[in-house]
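Each in C-alpha cells, the structures are laid out below.
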Structure 1
Amino acid sequence: MRIFLRDNIDKFDTAKDHNYFFTKDHQLREDISIKLIGEVIDKKAKQPQKILSIACSTGVIEEKIKNRFGLIVFGIDGVKESLKTAHKRGIITMCTDVSGSLPFGNNYFDFVFAGEIIEHIFDSQFFLEEIHRVLKTNGYLILSTPNLARVDDRLRFLLGKTPRQIAPFHPYLYLHIRPFTFELLKKSLLDCGFTDIVLKTNVIALKFFGRELKIYSRLLTNFYPTFGPTLIIRTKRN
C-alpha cells in the first residue's frame, strides 16, 4: 500500500516555518537547488513556466523560486496547516498524499522540485515514475536527499559502526526509510526515464564522537560531491 507515513504528518503538522529552514546548510541547499533551476529556465518561453514542489511544507523555498523566476508554483503536501502558510506566500496548494498518484495530468509541468522527500517514500520507483509522467518532455526534476555515503559514514562503516542515516532512534532520521547513495539514486533515475544527471552538494561534514567539522569550500564540494551530506540533483525527462 502506498501511504505517506502518519508519523511524518504528525511530526511536521504545523503552520510555522521549521527552524532548520534557516540553518546555513539548508540555506546552501536551497541556493544550489534554485541555481540549478535558473540555469535551465527557457527565457524565450511564450507562456509562464510551471513548477510543482512535492512536500512543499510552508512554501519557504517555493516563494523564492516564484519571486526570482516568475514561475507559476504549485505545492502539494499532506499537512493542511503548513499549506495555509504556503498559500499566503502565493503558492497554488493542494493537500494530498505525496507518495501516491500525483493529482495532475501528463506532461503538465516544466519543473518538479522534490527537496528532502524521496527518503520518506516506500515506493521510490512509483514516486519517480509519477514525476516523470507529470513532467513535460525535456522538463527537469530538481531533487535533494541525504547521502548515505557521506565521507564520515564511509569511515564509520569501515570501523563497524552504523551509518548516521539509518539510525532507528534518531529524533527525525528514523523517518528516512529509503537512504540513497549517488550510485543508487543515479540508477533509479535512469531506470525511470531520466537523463543528463547533474550532481551537487552543499558542504563536506565530518561528525565523530558527538563533534562535527564542516568545511564550506566550493572547490571541495564541486570536486567531491559524493562526499557531502546531501545529494542535490538536476535531471531531465527524456
Structure 2
Amino acid sequence: MAPRSYGQYCGVVRSLELVGERWALLVVRDLIVGPKRFTDLRQGLPKIPTNILSARLKELEETGVVQRRVLPRPASAVVYELTDYGRELEDIVVRLARWGGKALGEPGPDDTIARGAVIVGLKAAFVPEAAGDLEASYELHLDDVVVHMRVAGGAVEFGEGPLDDADLVIETDLSLRLLLFGQITAAEAIRTGAVKVTGKRVLLERFAEVFRMPSTGTGCAGLGARPPALSTER
C-alpha cells in the first residue's frame, strides 16, 4: 500500500503520515512502557487484527520509529522497542492522554484497559510540583492489571507487575478515576470501598495529590457518576 500523503509541506502533516494510521499511536503508547514481543502487543491491543499489527510495526520500523531486537539467551525472543527518534513521541503521547482524559466519560461495556494505558495515564496525571519531598513506592492493582511506581525527588519511575517492598498497595477498579479527578477524597475512597489499601494509609492522600487529572469544567466527561464495572486484560 502506498503511504498516505496529504500533499502539504508541513511538520504536522508529516507526523500524521508517520504515526497517524489507525492503531499506530497505541502501539507507540505500549512501547513507551518498554520493549514488547509481538504477543505482548497483541495482548495489550486485543481488538487489533494480527495482520494490521504486523503492518503497523513494519511501517513504524521503515520510518525509524520502532526497531526490532533479539534478547540474549536464554530468552532469545524478538522484541520491538522505540528508537531514540520514536522515544521523542513519549511527551506527545502523555500530553494527548492528559488532554483526552478530560473528556473520557464513562467506559463502554466492551472497553478494556491495559498496562500501557494505565502507566501512560498515570504519567499524564503526575504533578511534579505536588510531589515535593515525597519518597514513596506504590503497587497498584486495577482489577487484573498490576503496575508499580516509585516517587522520589519530584519525579516518578513506573514499572509493570508487583513491587515487593511497596510502601502502599492499592486495590481498586476504574473507581480510581474519581480519586484522580478529585471527585472523592482519599478518606472517602477507603470508606466507601472504592479503594482498598495495605500499608501506610496516609500515603493514599499523598497519591491523590501527586497523581491528579485536570477537568475541562464543561461536564462533558461525566465524572460525577461512579463508572460501571469494566473488564480488564493483562
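FYI, it's all coordinate maths here, none of it is from the lab. In this text, all values refer to a predicted model and were calculated from it rather than measured experimentally. Cβ atoms are built from the backbone, for glycine too; each structure is taken alone.
I have -0.62, -0.73, -0.85, -1.43 for log10 I(q)/I(0) by the Debye sum over Cα atoms at q = 0.11, 0.12, 0.13, 0.18 Å⁻¹, calculated from one of the structures 1, 2. Which structure is it?
2
For structures 1, 2, calculate distance in nm of label points 7 Å out along Cα→Cβ at positions 136 and 168 and state which one comes out highest.
Comparing 1, 2, the top value of distance in nm of label points 7 Å out along Cα→Cβ at positions 136 and 168 belongs to 1.
Distance in nm of label points 7 Å out along Cα→Cβ at positions 144 and 160 computed as 1.5: which structure among 1, 2?
2
The value 1.3 for distance in nm of label points 7 Å out along Cα→Cβ at positions 24 and 48 was derived from one model only; which of 1, 2 is it?
Attributed to the structure labelled 2.
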